[in-house]
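Scrolling down, you'll hit the structures one after another.
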Structure P
Amino acid sequence: MPNDTAGVTVTGFKAEVERRGRFRLSDCYQCGKCSAGCPMADYMDYLPHQIVRMCQLGEDSLREKVLRSRTIWLCVSCETCSTRCPKDFNIAHLMDVLREMSLKEGMQHPDSANIIAFHKTFKNSIERTGRLNEFPLAVGYKLRSFDLFSDVMKFPKMLTAGKLRFIPHKIKGMDSIKRIFERCEARTKMKKRGKK
């Protein structure tokens with residue numbers, strides 16, 4: 001097992017999080033500024049600094065709590081936490097790493113289904129047109145989340161205000177966007193092959 005700088009044995013969970021994130025969890029000294037400034041803190045099951053602490057401890061029993069937590073899915077990546085951190089620890093990036101691990105291991109919180117649906121739809125919009133197009137995003141999200149009619153009355157107002165384009169506009173340089181997605185896909189495949 002890998003060791004940290006103090007010579008204390010690091011468990012697999014802590015080592016994996018640090019390897020994936022390319023940061024040192026020990027940089028956080030638990031001041032709590034991230035949690036104090038988080039706009040989503042009231043809705044989380046664990047505060048951001050508590051998630052960091054559980055990762056620092058790295059115990060296998062905490063791994064499941066972290067990866068099944070609601071907190072990692074409620075993080076909106078506003079980076080208030082990272083901006084407020086006196087140690088410049090990138091907590092928003094940690095949340096990205098934990099979401100990726102949670103998905104990979106099938107441990108996502110039940111409340112994350114609509115959030116995952118939104119992320120997939122957002123990615124597809126960028127992949128197809130190189131930009132975010134509101135109408136296809138809304139339709140794709142509604143179909144993926146099975147939440148078809150919750151805000152249907154907003155549609156006419158958005159339409160008359162010119163907020164929705166039915167035909168998405170593609171950016172110039174779609175070849176570059178395509179290459180970015182191809183590289184990401186190739187890297188993901190390489191990682192999967194390396195784990196087998």
Structure Q
Amino acid sequence: MTTNTPPFRTVAFSGSLRAGSSNLGLLKLAVRIADEIAPGELQIEWVDWIDQLPWYNPDLETELPEIVVRWRATIVGADAILIGMPEYNFGPSALTKNAIDWLTRPVGAHVMTGKVIALFTSGGKGGGTKVQEALAPILGWFGNTVVTEPAVTIAQGATKIDGEGNTDDADLVATVRAKTEHVLEALRNR
């Protein structure tokens with residue numbers, strides 16, 4: 001990191017509630033890699049409380065619940081968002097979708113804009129390719145830079161990486177490293 005490069009405030013969260021989630025493990029691996037290749041450049045804020053958000057309901061938009069206000073403020077101040085994303089029935093988990101809905105509503109008052117966003121998915125046989133195909137255009141539509149390459153879609157991820165980001169799969173590490181490098185590049189080029 002050069003002396004004139006400020007740390008990029010980065011929010012990381014997993015859309016999985018599963019203990020030891022491989023999706024969380026992918027994020028933890030990415031953060032370790034970022035610390036290796038650019039020490040101190042990413043200032044990570046782990047959000048492990050999105051499961052406490054109420055279900056999105058337009059009736060609540062007139063007076064947002066306190067935790068929604070907190071969630072939106074967390075994202076407003078972020079330069080980047082790293083999402084560990086499971087794929088359920090070819091789409092995002094309800095937890096992830098709900099968190100995104102609170103950030104992108106109400107129309108004209110969304111707070112998820114101008115961010116560098118990276119999706120890391122671990123899933124069944126497909127590794128989460130469908131969820132990335134579905135969400136990347138939506139997240140980009142709000143004026144964000146979605147880092148799509150290389151796609152981190154790890155088939156049978158629970159057998160390859162644990163919830164702490166430990167793995168002996170060199171190809172998986174290389175893919176996460178390349179994605180992390182692209183996130184840093186996108187942040188530096190903003």
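Only the coordinates and a few stated rules stand behind these numbers; no lab work does. From a predicted model like this one, the values you see are computed outputs, not experimental measurements. Cβ atoms are built from the backbone, for glycine too; each structure is taken alone.
Could you tell me which structure in P, Q was used to calculate helix-only ellipticity at 222 nm (-39500 (n - 2.57) for each DSSP H run of 4 or more, over all residues; to 500) as -12000? The read-out was computed on structure Q. The maximum of FRET efficiency 1/(1 + (r/R0)^6) of positions 85 and 141 (r between Cβ atoms, R0 = 30 Å, to 0.05) over structures P, Q, that is, the highest value, falls on Q. Assuming 0.98 is Cα Rg over 2.2 N^0.38 Å as calculated from a single structure, say which of P, Q it is. Derived from Q, not from the others.
For structures P, Q, calculate relative contact order in percent (Cα under 8 Å, 6 or more apart) and state which one comes out highest. List each step's numbers first, then the result.
Details: P: 15; Q: 28.
Evaluating relative contact order in percent (Cα under 8 Å, 6 or more apart) on every structure, the highest lands on Q.
Comparison across structures P, Q (criterion: distance in nm of label points 7 Å out along Cα→Cβ at positions 29 and 61) gives the highest value for Q.
Comparison across structures P, Q (criterion: FRET efficiency 1/(1 + (r/R0)^6) of positions 37 and 181 (r between Cβ atoms, R0 = 25 Å, to 0.05)) gives the highest value for Q.
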